[in-house]
Every structure is written in C-alpha cells, then in structure tokens.
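Please find the structures below.
All of the numbers you see were taken from the coordinates with simple rules; none came from a lab. Keep in mind that what you see is a predicted model, and the values were worked out from it rather than measured. Cβ atoms are built from the backbone, for glycine too; each structure is taken alone.
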Structure I
Amino acid sequence: MPIHKLEHFDPNYQETFGGDDVKALDVCTEGGDKVGSVADILVDDDGHFRYLIIDVRLDSVGKKILLPIGLSRIDYAQRRVYVDGLSGQQIENLPDHTEDAIVDSDYEENVRSVFRSPTSAVAYDRDTYNYQTEPALYGLNDQSHQTFKLYEERLIANKNRIKTGEVTVGKHIETDTAHVSVPIQKERVLIERVVPTEAGRVIDANELKFQEGEVARIEVYEETPEIHKEAFVREEVRIKKVVERETVETQETIRREELDVDTTGNLNVQ
C-alpha cells in the first residue's frame with residue numbers, strides 16, 4: 001500500500017487534529033531522555049499513521065530514520081513522543097531516510113527487520129503482507145493511547161418553509177342597467193291665419209297678380225339620441241407580498257456528559 005507524507009495527504013491536517021501538530025515534537029525514551037524530534041509522518045491511503053520520520057541525535061549519531069508508529073506513544077499534553085527501547089544499534093542499522101528516498105515494499109521491510117523480534121513468526125511476502133500482520137509495529141497501544149470522549153447535546157435551530165395558504169386574484173364580469181338622459185329638439189310647423197293690416201284696401205289692378213300653384217316649402221328637423229359604449233380603466237389593482245418577522249422561542253431538555261475520576265491509592269492525577 002502506498003504511503004504519503006501527512007501534509008500531502010491532508011494539507012489541513014492540523015485542523016483535522018484540533019490544532020495539534022505532531023511535527024517537531026520531542027522524541028524521548030520512556031525514562032525521559034531526549035533522542036531526537038519528529039520531522040514528519042507517513043500515512044497510508046486510509047490516513048492511518050504508519051511511520052514517524054525521526055531526526056535522531058543519539059550517541060553522537062545523527063540521521064533521519066523511520067519508526068513504525070506502534071513503537072511510539074504520542075503525548076500531546078507534554079508535547080512529546082515516547083519510544084521504548086530504541087537503541088543505538090537499531091539506529092545504526094536503519095537506512096538513512098533522505099528527502100528523495102523511495103519508500104517501497106523493500107524499503108519498509110528493511111525498516112521492519114531492524115525492529116522485528118528474533119522470535120517473530122512473521123514470514124514476509126510482499127504480495128500478501130499488510131500492516132495488520134504485525135500489530136506490535138503498526139498497532140497503536142490502546143493502554144497508552146486511550147481517548148475518552150465527553151458528549152453533550154445542543155439545541156440546533158433550523159427553519160422550514162411550509163405553504164400555509166394561497167391567494168388567487170382574478171376578474172369576472174358583472175352586468176348592470178345604466179340610465180342616461182339626452183335632451184333632444186324636434187321642429188314642428190305652425191300655420192296661422194291672420195287678418196292683414198291692409199285688409200279692405202283696394203288693390204291696384206296693375207299690382208294684382210294671381211298665381212296658381214305657388215308653394216312655400218319649410219324643412220322640419222328633429223334630434224334623435226345616439227348612444228354607444230366605450231371602455232375606460234376604472235381602477236388598478238396591485239398585488240404583492242410582505243414578510244412579517246417574529247421570534248419563536250422553544251425549550252428542550254438537553255444532556256451533557258461530565259467526567260468522573262475515581263482513584264485508589266496514592267496517585268498524582270492531573
């Protein structure tokens with residue numbers, strides 16, 4: 001399985017580990033003697049720690065080596081990595097890990113062979129080997145790496161948008177009978193017979209003119225109402241929505257776990 005440097009696998013690894021950075025932690029023996037510092041970490045494709053790259057300074061020997069993660073105990077509180085039984089002979093036998101080193105299956109087996117117990121029954125086969133084969137080298141020590149998680153419940157407020165109704169605005173036609181008054185004029189002819197002022201006066205025969213068929217013509221008019229319909233805009237209706245805001249308060253019982261520490265004997269627990 002290919003392995004990668006931690007920052008190449010997860011550029012934001014410090015956020016992943018809650019701000020803790022294993023790089024540059026001091027590497028000490030279980031007795032507290034400093035033997036070097038962590039230069040980098042190698043992880044597999046699943047993100048599991050497999051090796052610490054340690055910059056070792058021990059017995060005037062200085063080099064970078066790979067240390068299988070199962071041989072270490074990381075203590076973030078003390079900012080230390082503890083290793084058990086790392087000897088000068090092992091450091092000398094380990095390959096010097098340079099920046100251009102290719103960590104392939106053979107390279108890893110060279111590292112494992114230095115730390116593997118002489119009584120180990122592991123028969124290495126590069127085609128079938130996996131890290132679970134040797135938990136002593138790659139398994140984290142549960143006793144030394146216990147993590148106790150305390151849980152708490154929190155109220156999370158979300159909003160759901162639901163349909164509460166619908167307003168439909170349309171038009172329909174109503175009919176009504178309208179009345180309108182139009183004044184009109186009509187002409188009529190009045191014929192009156194009156195006694196002329198010259199009645200009884202003798203007409204000169206030379207002035208007398210009898211004519212047959214004389215006609216007086218008068219045109220008579222009247223007005224008739226002309227009514228038609230025209231459409232006008234009576235009013236305009238504008239439709240819009242307004243948002244009313246209010247705060248809704250609710251309450252719920254939530255739980256939180258607190259740590260209980262029981263000790264026996266004369267222990268200094270922090």
Structure II
Amino acid sequence: MTETARHPLRHAGADRSKAKEVPDTPQTRSSAYHLAFTDDDFLCREELRPVRLQLELMKPTLMLDEQGIKSTIVLFGGARIPAPAKKDNARTRTLADLSHFYDVAQEFAHQMTRKSMDDNGQENVIVTGGGPGVMEAGNRGAMEAGGKSIGLNIVLPHEQAPNEYVTPELCFNFHYFAIRKMHFLMRARAICVFPGGFGTMDEMFEALTLIQTGRMERVPFLLFGRAFWEKIINWDALADAGTISAQDLDLFRFVETADEAVKVIDNWETTLPRDSIPGR
C-alpha cells in the first residue's frame with residue numbers, strides 16, 4: 001500500500017475526530033458548523049455533482065493502484081442467468097437454457113486468474129459488475145483459482161449486496177453509471193460479453209463504439225454464445241444498411257467455451273486505435 005505523504009500541516013482526519021469532541025450547543029449543531037468534507041447533506045447538494053463525479057473516479061483508481069492492479073479482463077453478462085444447479089427456478093425456459101454460461105464464465109475466470117497469478121496477480125485481473133448471475137460466476141471462478149477479482153457494483157433498488165466472491169478490498173460501489181463504465185474500460189485488456197439484457201447490451205455497445213471510433217485501443221472483444229447474439233441482434237442487417245461498415249463486424253469474435261476464449265485472447269494481435277472510421 002502506498003505510504004501517505006508526510007507534510008507539516010495537520011491531517012484532515014485529526015480534525016474530523018477533534019470536531020466530534022466539541023460541546024453540544026446550538027452553534028455546533030448547525031450544519032453550517034460541520035466540516036465541509038464530513039457533511040453528507042452538503043456533499044449531496046446539486047451543485048456538488050462535479051465533486052461527487054471526481055470522487056467516484058478517484059477512489060477506485062487510488063485503491064486499485066494501491067493493490068497493484070495493472071490490467072483487467074472485463075466480464076459483462078446477465079444478472080438473471082442462474083447457476084445450472086438452480087436452473088429449475090429460472091423465470092423462463094431460455095434463462096434455464098442459458099445457465100450453462102454460468103459454468104463457462106466461472107471456468108473462464110478460473111483459467112484467466114491462474115494465468116494472472118504468474119504475473120503476481122497484477123495483470124489480467126477479472127472485473128465484473130459485482131452482482132449475481134454471470135457476474136457472480138466470474139468472481140467465483142477467480143476466487144476458486146486462489147486469486148483476486150474486482151466488483152464494480154452500483155446502487156440499485158432491488159440489489160442489496162455484492163456477491164460473496166468479490167475480493168473485499170476490491171469491492172466498489174457507484175452512484176454514477178458513467179464513472180463505473182470508465183473504470184470497466186480504463187485497465188481493460190479484453191472485454192468478454194455473455195448473454196444478458198439491457199445493462200449488458202448498454203455496456204457492450206458503448207465499448208464497441210469506443211473501439212469503432214478509435215477512442216479506445218482494439219482489445220480482444222468476445223461474445224459468448226453465437227446463437228444468442230445472432231438471434232437478438234441482426235449484425236449483418238446493420239452492415240447491409242450501411243449504419244455500420246462490414247469491417248466493424250471484425251471488431252469482435254464469437255466464442256462458446258472458456259478454452260476457446262483463452263486461446264483467442266492469447267493469440268490476439270495488438271493493433272493501434274483506428275485513425276479513421278470505415279464507410280464514412
């Protein structure tokens with residue numbers, strides 16, 4: 001962990017503690033008297049949104065740096081996909097049929113984490129959204145391999161806690177979707193997308209757009225389950241319509257198994273970001 005820089009000025013934490021010792025008076029009970037950085041109501045004001053955005057960017061960055069995390073393998077995928085042992089409780093037959101991707105994600109994360117540990121667990125660390133379904137499978141596979149994994153949770157009305165397999169010191173929580181997405185991609189060495197819904201597709205298309213437009217390096221971009229993705233998205237129709245180019249269909253690969261995905265990542269040729277958009 002990075003050592004805190006020494007300086008002659010009094011530490012903010014010391015004043016935070018001291019401020020709790022003041023006598024209870026009308027003046028000290030006033031919100032005006034509270035230290036600005038300890039005043040939750042003040043920090044949640046509309047005008048403080050830029051500060052909150054900055055804090056959500058900085059906190060995970062500093063803590064990941066302190067843990068020595070240099071690069072990540074991103075796992076996106078549906079929260080509703082059950083483990084095979086629980087597929088009989090799935091809401092639809094399709095979700096039950098997709099349950100085998102829980103095992104695929106778990107095995108893939110296990111294999112990538114074992115390889116990561118050859119680099120002291122600092123490279124290619126699994127990162128998920130920290131929730132259930134495919135996300136749980138990814139964190140679980142990493143833990144079972146004896147390594148660390150990251151969970152980038154976000155406050156949602158229906159989710160109460162991150163899954164139990166996220167490494168505690170790498171378990172983060174967000175208010176802003178935009179900042180969370182930045183943290184998914186800032187260290188990404190590969191992006192792996194399993195079947196999912198709106199959230200998965202939102203994350204997938206944003207990352208594809210960044211690569212398509214040259215705003216991000218081209219990294220291995222894997223879609224698990226060709227049958228699922230070709231059923232819900234007519235990729236060729238987009239190219240035929242001219243809204244994307246035929247070359248854009250080469251930005252990703254379909255895979256079915258953990259072994260296949262690892263092989264694609266291991267043999268991916270590194271390329272520079274695009275300096276032009278085909279078809280424009």
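For distance in nm of label points 7 Å out along Cα→Cβ at positions 55 and 215, find whichever of I, II sits highest and give me its label.
I
For the read-out distance in nm of label points 7 Å out along Cα→Cβ at positions 23 and 39, a value of 2.2 was computed from one structure; give its label from I, II.
This figure was derived from II.
Upon calculation of relative contact order in percent (Cα under 8 Å, 6 or more apart) from the atomic coordinates, which of the structures I, II produces 16?
II
With log10 I(q)/I(0) by the Debye sum over Cα atoms at q = 0.08, 0.09, 0.10 Å⁻¹ derived from the coordinates and found to be -0.41, -0.51, -0.61, which of I, II does the value describe?
II
For distance in nm of label points 7 Å out along Cα→Cβ at positions 47 and 175, which of I, II scores largest?
Largest calculated value belongs to I.
I have -12000 for helix-only ellipticity at 222 nm (-39500 (n - 2.57) for each DSSP H run of 4 or more, over all residues; to 500), calculated from one of the structures I, II. Which structure is it?
Computed on structure II.
Can you rank I, II by distance in nm of label points 7 Å out along Cα→Cβ at positions 127 and 255 and just name the one with the largest value?
Largest one: structure I.
Once distance in nm of label points 7 Å out along Cα→Cβ at positions 119 and 191 is calculated for every structure in I, II, which label goes with the largest value?
Top value of distance in nm of label points 7 Å out along Cα→Cβ at positions 119 and 191 goes to structure I.
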